[in-house]
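Once you scroll down, you'll see the structures, which are given as structure tokens.
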Structure 1
Amino acid sequence: MERDESQRPWGGYAVLGGGPRFQVKRIEVLTGRRFSLQRHRRRMEQWVVVRGVARVTCGDEVSELREGDAIRIPLGAVHRLENPGPGPLQVIEVQIGDYLGEDDIERLDDDYGRA
């Protein structure tokens with residue numbers, strides 16, 4: 001059951017569940033859109049692609065992930081998720097850390113003027 005849904009310029013997400021020190025989200029990224037280049041000081045993330053193709057920047061590496069592929073984003077790593085298309089991108093994100101609030105996002109570069 002989804003607890004919280006939020007729209008963003010790149011698409012949106014729904015919180016699927018969580019508990020102490022973890023949270024699970026379903027993320028949808030629109031074709032041609034991407035997250036800000038960012039990092040987190042208090043959480044790590046694990047992304048699993050469930051639909052589409054994801055281009056993931058993590059540190060100095062850029063990877064293309066397809067359905068069933070997963071990647072770990074370590075605490076403090078500079079990262080970005082994007083949808084190069086074609087079609088929708090859906091990712092399950094598991095956040096783990098001592099603080100999981102949205103204000104733990106440090107934006108380094110942003111297509112939508114939020115950096």
Structure 2
Amino acid sequence: MDVALASAIGVLTAAGVYLLLRSRSFDLILGLTLLSYATNLLIFASGRLRTEVVPVLRDGVAPTLAHHADPLPQALVLTAIVISFAMTAVAVTLAMRGRHDNRVDHVDGNEPAERDR
């Protein structure tokens with residue numbers, strides 16, 4: 001399972017970086033989204049996720065991480081999801097405004113053929 005998770009994180013990161021290097025704004029937004037998914041998976045993987053332990057403290061069980069789930073990775077991923085949603089909304093708004101002002105979907109505002117002139 002560790003190999004599958006590491007491969008998924010690697011593929012999402014590689015695809016996200018590739019899309020960030022494209023010159024269209026939609027590809028840029030999609031690349032940022034894929035990178036945020038990869039980051040969320042990385043935080044989850046680094047948090048020692050275990051399914052056989054409870055997340056809430058109970059009487060009679062020692063309050064250590066050996067007996068309970070670590071809430072920090074879950075809180076970090078929840079925060080990252082909210083931040084990435086807001087970042088995506090701002091990026092979409094900027095892309096729509098750039099498309100309206102420049103009449104093209106390229107990040108720098110010029111068509112590829114116009115940049116060579």
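FYI, it's all coordinate maths here, none of it is from the lab. Quick caveat: nothing in here was measured; it's all calculated off a predicted structure. Cβ atoms are built from the backbone, for glycine too; each structure is taken alone.
Out of 1, 2, choose the structure whose coordinates give helix-only ellipticity at 222 nm (-39500 (n - 2.57) for each DSSP H run of 4 or more, over all residues; to 500) equal to -22500 when calculated. List each step's numbers first, then the result.
On the way: 1: 0; 2: -22500.
Of the structures listed, the value fits 2.
Of the structures labelled 1, 2, one was used to calculate mean count of other Cβ atoms within 10 Å over residues 49-56, giving 18.4. Name it.
Numbers: 1: 18.4; 2: 9.4.
Derived from the structure labelled 1.
With distance in nm of label points 7 Å out along Cα→Cβ at positions 41 and 97 derived from the coordinates and found to be 1.0, which of 1, 2 does the value describe?
On the way: 1: 1.0; 2: 3.3.
Answer by label: 1.
For relative contact order in percent (Cα under 8 Å, 6 or more apart), which structure out of 1, 2 has the highest calculated value? Kindly include the intermediate steps, with their values, before the conclusion.
On the way: 1: 32; 2: 25.
Looking at the calculated values, the largest one is 1.
Have a look at 1, 2 and say which one yields 0.9 for distance in nm of label points 7 Å out along Cα→Cβ at positions 9 and 73, as calculated. Before the final figure, lay out each step's value.
Details: 1: 1.7; 2: 0.9.
Answer for the origin of the read-out: 2.
Tell me which structure, out of 1, 2, gives 14.1 once Kirkwood radius over Cα pairs in Å is calculated.
Values: 1: 14.1; 2: 17.0.
Comparing all candidates, it corresponds to 1.
Of the structures labelled 1, 2, one was used to calculate mean count of other Cβ atoms within 10 Å over residues 57-64, giving 12.2. Name it. The partial results should precede the final answer.
Details: 1: 12.2; 2: 8.0.
Derived from 1, not from the others.
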